[in-house]
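Listed after this line are the structures, all set down as structure tokens.
Read-outs: derived from the displayed coordinates by stated rules, not from any lab. Since this is a predicted model, take the numbers as computed values, not measurements. Cβ atoms are built from the backbone, for glycine too; each structure is taken alone.
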Structure I
Amino acid sequence: MKYKIFEPYEDRMIAFSTTREGYFKNNTEGVSKGQYGRLNLCHYVGDNPEHVRINRQLFCQYHNIEPNNLFIPRQTHTNNVKCVSETDDFEETDGLISDIKGSCIGINTADCLPVLIYDPTHHAAATLHAGWRGLVGRIVTKGIAMMKEKYGSNPSELLCAVGPAISTEIYEVGDELKPQFADTGFPIEDIFIDRADWAKSHLDLKAAVRFELLNNSIAEQNIEISDICTFRNSDMFFSARRFGINSGRIFSGIFLKT
């Protein structure tokens with residue numbers, strides 16, 4: 001799937017989130033099986049390594065990406081964001097930034113938020129994995145700050161898309177998360193929902209990331225947030241709460257064309 005917010009710039013970049021289907025318009029398809037759908041690109045969730053390799057090859061061929069220019073980190077729910085021009089070590093990394101023409105950066109999710117940011121002035125991008133731990137760690141703030149430092153990005157000019165993630169109605173959490181979010185400045189009353197028919201609080205991840213973006217001077221009109229729930233739409237999107245951790249992942253990324 002693509003995002004409307006980036007459509008005016010598709011001659012220069014492509015932003016996307018993959019689905020479980022894994023079909024390409026050239027009549028090829030991904031080769032993963034079962035819980036990994038057809039097009040799993042994630043290399044650390046138990047899928048057959050050869051299937052992951054072939055899927056990445058098919059993905060790169062379809063989008064005309066050089067395989068060496070596809071950057072996918074090994075995520076561990078940190079707030080670590082790395083610049084691809086400065087390192088080749090993407091272990092324990094949950095965000096990437098790049099301004100390299102021809103590079104494709106992305107992150108894997110299966111209920112957490114994929115946050116895609118593009119700077120049309122400096123032709124630079126960030127891709128961030130924002131689950132509750134990443135949000136508490138202010139990974140979005142960190143990613144934007146790095147774009148400002150490395151590329152001179154102006155937050156008011158940045159375009160942002162937030163992809164499919166688990167919905168508030170499904171995302172039950174413990175009350176112990178509330179003080180963690182409160183301690184880092186999030187408005188608890190806006191992101192935690194309590195109802196009489198719910199045994200526990202529910203966390204609105206999308207409201208939390210919207211707060212974080214607005215708090216970093218991203219313009220409201222420059223934010224697109226998908227209303228797709230990965231759990232409820234698990235026929236099309238991967239959901240760890242539905243399938244378990246040994247299952248495929250949605251790959252969300254930005255390809256900076258040459």
Structure II
Amino acid sequence: MLLDLRHTSQHVGILGAGHLGCAIAETLLRQGLAREQLFVSHGSSPKTKQRLHELGLDSQIRDNRTLFESADTLFLTIRPQAISQLEAAPSSSKAHVISCLAGVPRARLEMQLHIPVTHAMPSGPATLAQDKGIIALYPAENTIQPLLQAMLLRCIMLPDEDLFHLFTAGVCLPAALLLCESKPAINEAIEHFAAIYPPFREIHLWAQDVLPPAMTATECENYVRAMCTPGGITEAIVNSLRQGESLRYALQRGVDRSRELSKT
């Protein structure tokens with residue numbers, strides 16, 4: 001039975017309410033979660049502060065420790081490069097942590113936070129806004145699926161955490177497809193990665209479905225820019241394509257960047 005966020009008693013936290021964190025917050029509110037049950041923390045970005053104000057969350061801003069103590073489910077959405085700044089969770093925390101940090105193994109976070117972590121990778125903020133988001137999970141975690149499904153996210157369970165590197169490159173496909181117009185090149189890339197991870201074909205179909213139709217060149221550029229995080233995986237793929245490299249090679253660049261982030 002689908003969880004009804006309008007009547008849940010759950011409290012949800014978002015640690016690192018940047019671009020993705022705000023998109024998750026907006027999705028939760030749109031699907032019915034009461035503002036009083038949503039807590040967020042963020043850095044000093046004026047843009048983020050303005051976005052939280054627009055969402056009516058000014059009074060729901062907390063420090064990280066309070067999020068660990070108050071939330072039943074806690075989304076971790078800081079940049080992977082910032083994990084060294086995270087402190088261990090307080091011993092009183094009962095939060096179920098969902099890490100959305102690309103390329104960062106759950107074992108590393110569990111060692112740092114001293115609390116169990118579910119590794120997750122959602123598609124970009126634009127897809128969440130369309131209610132067409134997709135999210136991969138490891139390990140398979142039945143207790144958090146109702147919340148994710150209530151956010152209209154399609155959940156994909158990964159049998160091996162190493163597959164996150166490939167899945168993460170896959171969810172960058174909407175931006176990549178806008179920059180690659182060669183159907184043979186697209187088919188070659190999809191078949192290559194589907195041979196390693198068969199659901200990659202499903203991810204490709206999803207990516208085609210979420211792209212807005214008939215975008216102008218400026219709209220395409222804005223869409224691509226919105227998907228890119230400095231130093232991130234989408235940026236690695238986009239930069240490769242802009243340099244004239246094939247989609248297959250660009251996606252491999254994304255996989256490689258994900259692996260690099262897991263070792264930093």
Structure III
Amino acid sequence: MAVTALSRPSRFPEDEWQARVDLAACYRLFVRYGWTDLIYTHLTARVPGTTDQYLINPYGLMFDEITASSLLKVDFDGNLLEGEYPYNEAGHAIHTAVFKARADINAVLHSHTRAGMAVSTMDCGLLPLTQQSNEIMAYVRRHPYDVATDSDTECDRLGEDLGDGYALILENHGLLAAGRSVDEAFHVHYTLENACKVQVDALASGQKLVVPGEEALRKLAAFGALPPDKTSRHGRAAWPALMRMLDRIDPSYRS
């Protein structure tokens with residue numbers, strides 16, 4: 001189905017509007033894949049051309065209500081620059097911590113999925129059980145639990161724990177995926193979430209588990225590695241198809 005192009009509001013530069021469309025699409029994809037938690041959790045994108053501004057969901061809207069133009073623009077000091085709703089304070093703390101720590105990161109996705117929370121309670125962390133887990137294992141990090149809005153020190157520690165990685169298992173809390181673009185962050189989250197689902201199922205089976213050999217693990221890590229000079233080829237390849245799927249279902253995210 002062809003989608004009629006929706007005009008860009010004049011107040012938004014072209015690059016910011018594209019970031020808004022991509023992030024709004026990501027919110028709708030979270031609905032599609034069952035990764036939402038009512039109005040809670042948050043997905044953000046750095047405003048192109050800025051170092052201290054980001055886009056986030058209006059706190060109070062369900063994810064299937066979010067559109068490109070309704071996204072809030074907030075600066076790192078917590079000033080609302082664009083939008084009519086408040087923002088989630090915990091979201092502000094978590095996402096600014098990542099953006100401050102990593103100038104290369106332009107999108108951050110945080111979820112409370114059932115599988116992600118389950119693995120976040122496991123002392124073993126993510127296990128090398130599947131192709132997907134082993135593709136991302138090298139850049140998954142862990143962050144000990146604390147209340148995200150409790151102190152600046154906790155937020156700084158979250159950014160430090162991400163380090164040079166692209167995913168965090170927030171212990172006793174959930175998952176966080178980061179990327180240099182929205183499509184890259186989405187692919188990281190999608191892969192991590194699938195790995196967590198299979199791990200929960202495999203452990204619940206009670207069967208003896210098969211772990212790939214060291215040579216296979218090395219090859220899988222190399223295959224899934226994110227290149228330093230460009231975004232994930234997997235994210236770039238899948239993103240147009242994902243947006244076409246959304247356009248067939250409900251293209252209102254583009255408004």
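So the values come out like this:
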| quantity | calculated |
| --- | --- |
| At a computed 1.1 (distance in nm of label points 7 Å out along Cα→Cβ at positions 107 and 163), which of I, II, III | I |
| For 16 (relative contact order in percent (Cα under 8 Å, 6 or more apart), calculated) the corresponding structure among I, II, III | II |
| Winner on FRET efficiency 1/(1 + (r/R0)^6) of positions 91 and 179 (r between Cβ atoms, R0 = 30 Å, to 0.05) once structures I, II, III are ranked, highest first | III |
